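Bear in mind that the values in this text are calculations on the coordinates, not laboratory data. From a predicted model like this one, the values you see are computed outputs, not experimental measurements. Cβ atoms are built from the backbone, for glycine too; each structure is taken alone.
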Structure 1
Amino acid sequence: MKITRIKKRKNRRLYDIFIDGEFSFSVSSNKVLQKFGLEQGQIFQPDNFNKLREKIEFFEAENILLQFLGYRFRSKKEILIKLTSKKISRSTIDALIAKYEAKGFINDENFAESYILDLITHHPQGNFAIRQKLKQRGISNEIIKRLSEEYLSGENEHEMAIKELSKRKTRYMKLEPRERRNKALAFLQRKGFSYTCARECIEEILFSEES
């Protein structure tokens, strides 16, 4: 097996590697070519070539993962989706996840706790909506249950609903009572607050002064 051509793609950093005249794979930059000593005319035995491909894929995937983790905590499911979208093999993905779980950089419980606190602080919404978002991100029922007991009590949900409704109080108070109640209820339920919680908060914020 011989590298017969290395071609840089126009307007992109990618380099296409051709083996025995046929396209074989791409690398993301000239640095990858240099790191693994890839050059035109290089000859490989099939076994050595396959091992090299695995090393290159792992290196490229690890760089993608580290960039992805650089912004915030990620769940294992988010990482799986991200790397799969980059056409990384499942064996490489599993190896990377195992490596960074051992380092403590991938931890679904830590991710879920951080995610809940961010929603509570910056994007208040109902407990049901928060639990659904966690499920969508692959968090286990066991973790969701444990963190719900700590952070998603009925009292906390009530406080979040009050906070969100208070932002719209001036707007809603201009409406007739029936329309005010219906629009406020629809707003809170869109944010995942339970019907009971929403009704209690509406009466407290929008109608208490009239009673």
Structure 2
Amino acid sequence: MKNIIWDFDGTLFDTYPQMVNSFLLALNKMHIDDFEIDEYEIYEIMRRHSLSIAIQKYSAHFNLDPEKLRKNYSHFENQNVLNAKPFQNAESLLKNSVDNGMKNFILTHRDQETLFKLLNNNHLSKCFEDIVDKDSDFPRKPNPAAINHLIEVNKLDRYATMMIGDRIIDIKAGLNAGIKTGLFDPDAIIIEKSNADYQFSNMYDLNLFLNDSKKDK
């Protein structure tokens, strides 16, 4: 592989602890007690589906206003997520890939301001050639439009490009764009068949794979 398009949350950065905690705080603010909440279930829904599905499910279950729940969640998450860190070995993987002549890109549903704060705080901004975020004018994954944009604007070889993410929508987006795909599933929580070309449980193995794929080219 010469080019990697990365998802951000749950792939490069382990943001789910902050996201789940923010969701719990949002429910608490709406007078839902901790003993009524299954923290791991929230995580499962976010990883297997999305934040929106979690809001939909818990709003219906507790008879809450979904827009108010989303607003409360955002209030807490905007600050909490800044404490998130890259997954173990992600920093060395990115810097090693750049040293080896590979190009990295990000395709994320996260907002630009928070994304760059996290990248800058961890000295990783220079590892990426181009980024498509929530503020970009593209349909959400699994629509391949954003991937196609990155490929066309940056003149990438589609057959030497891979999409790596932690959710099924990342894999579907890559497949829809006609590129290779890699599922990053560190806790083996994805039970739906992903159809990904490759699957990884940690950044160390992913780094070995990228090094080997670079040699093959």
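Points to keep in mind about this one:
- Test item: mean count of other Cβ atoms within 10 Å over residues 43-50 calculated as 11.1, pick one of 1, 2: 1
- Per relative contact order in percent (Cα under 8 Å, 6 or more apart), the highest-valued of structures 1, 2: 2
- Label whose coordinates, when P(r) over Cα pairs in 10 Å bins from 0, in percent is calculated, return 7, 24, 20, 16, 13, 11, 6, 2, 0 (choices 1, 2): 1
- Of the structures 1, 2, the one that -14500 was derived from, the read-out being helix-only ellipticity at 222 nm (-39500 (n - 2.57) for each DSSP H run of 4 or more, over all residues; to 500): 2
- Entry that produces 0.00 once FRET efficiency 1/(1 + (r/R0)^6) of positions 3 and 195 (r between Cβ atoms, R0 = 25 Å, to 0.05) is calculated, selected from 1, 2: 1
- At a computed 0.70 (FRET efficiency 1/(1 + (r/R0)^6) of positions 27 and 171 (r between Cβ atoms, R0 = 35 Å, to 0.05)), which of 1, 2: 2
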